[in-house]
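Below you'll find the structures, each written out as structure tokens.
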Structure P
Amino acid sequence: MSASTTQIPGYITGTWAVDAIHSDVAYSLKHLGLAKTRGSFTSFTGEIVTAENILDSAVSIEIDASSVASGFGPRDEHIKSGDFFDVANHPTIVFKSTGIRENDGDYLIDGQLTWREKTVPVTLEAEFAGIGPNPSNDNVDTIGVSAVATINRRDFGIGTEGNGFLSEKAKIVIEIQAARQS
């Protein structure tokens, strides 16, 4: 089933650059099986290409793994170490879409997540928030998208197997605002 762009108010085609100042890439996972620990990445770039048919659109994002910020400096340094992200040897995390599907009015963005030299298929559950002019940026057309995925940190060789301190499942929450470039 193909999506009709007329179902999406204001939908237009184009190439959009992610506005990192007004976007967020965050994660959460359970610590000790009791409570969630959270953090985010403060440095990332990305591009969205909207096609005539939204299902033919594409998304890519590149995250600077060393920009992880949990709110506690010593923990951030430990996360950056070889025990977890190993940012000295694996500085980037890359997601590239391979397809988009409809899902009850929202969308599933299938793609490949590459991290620590491992590429794993990941599906983002995405909500298209809309398109409109940004009055604080010369009324440039701006798009908003929210997405959520759950990954297994062990798929990327992060942390030890059976680590009782951290769950193997991590939730990724992405809030994107992007400005139309063309």
Structure Q
Amino acid sequence: MSRIGKKSVVVPAGVTANVNGQTVSVKGPKGELKVVLNEQVLVKMEEGGVKVDPINQSKMARSSWGMSRTLVANLMKGVTEGYSKSLEINGVGYRAALNGKVLQLNLGYSHDVNYAVPAGIEIKVPKPTEIVVSGIDKQKVGQVAAEIREYRGPEPYKGKGVKYAGEYIHRKEGKKK
């Protein structure tokens, strides 16, 4: 039995949820999101929340149960609070700047890296060595942060590169003579 799946997802005040077959759509103060759930789960509206149940007791249905409930819960949190990820840039001369809808990264290459900000995502650069990615879709925010980090991931010898805030980089000892 899924401990997460048993709980129904509470619809917060100011949010309207609608279930149409396997599609759950949510509208709140920050925007509107929808997700199409797996055929192995049954979704229904109850008083005060959205309930997700497995369609039968097969392994596939029970495996999809908790994940489907979490996807619906992420929609509720996204339209009320939103999501954000912070990135840090370490290295001499490494910096970031925002020019309109383009994030310009100077990461030690012979050229600047220009990253076009996708729709539904907001990027802020409070300091030249800090990037904050925010939006209402948890998957999109994580994907954009991962794409930015991928341009120059942190290396283990000097720790230079783009890393998530709070990420621990396992440092290695250099060559010895």
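Values quoted throughout were computed directly from the atomic coordinates according to the rules given, and no laboratory measurement underlies them. Since this is a predicted model, take the numbers as computed values, not measurements. Cβ atoms are built from the backbone, for glycine too; each structure is taken alone.
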Worksheet item: A value of 3.9 was derived for distance in nm of label points 7 Å out along Cα→Cβ at positions 25 and 153; which structure in P, Q was it taken from?
Response: Q
Discussion item. Looking just at Kirkwood radius over Cα pairs in Å, which of the labels P, Q belongs to the structure with the highest value?
Written reply: Q
Discussion item. If distance in nm of label points 7 Å out along Cα→Cβ at positions 97 and 137 is calculated from each of P, Q, which structure is the one that comes out at 1.7?
Written reply: P
Worksheet item: Taking helix-only ellipticity at 222 nm (-39500 (n - 2.57) for each DSSP H run of 4 or more, over all residues; to 500) from the coordinates of each of P, Q, which one would give -1000?
Response: P
Worksheet entry | Among P, Q, which structure scores highest (criterion: distance in nm of label points 7 Å out along Cα→Cβ at positions 121 and 145) | P
Fill in: Entry that produces 26 once relative contact order in percent (Cα under 8 Å, 6 or more apart) is calculated, selected from P, Q
P
Discussion item. As an exercise: distance in nm of label points 7 Å out along Cα→Cβ at positions 49 and 169, calculated from one structure in P, Q, equals 4.2. Which structure is it?
Written reply: Q
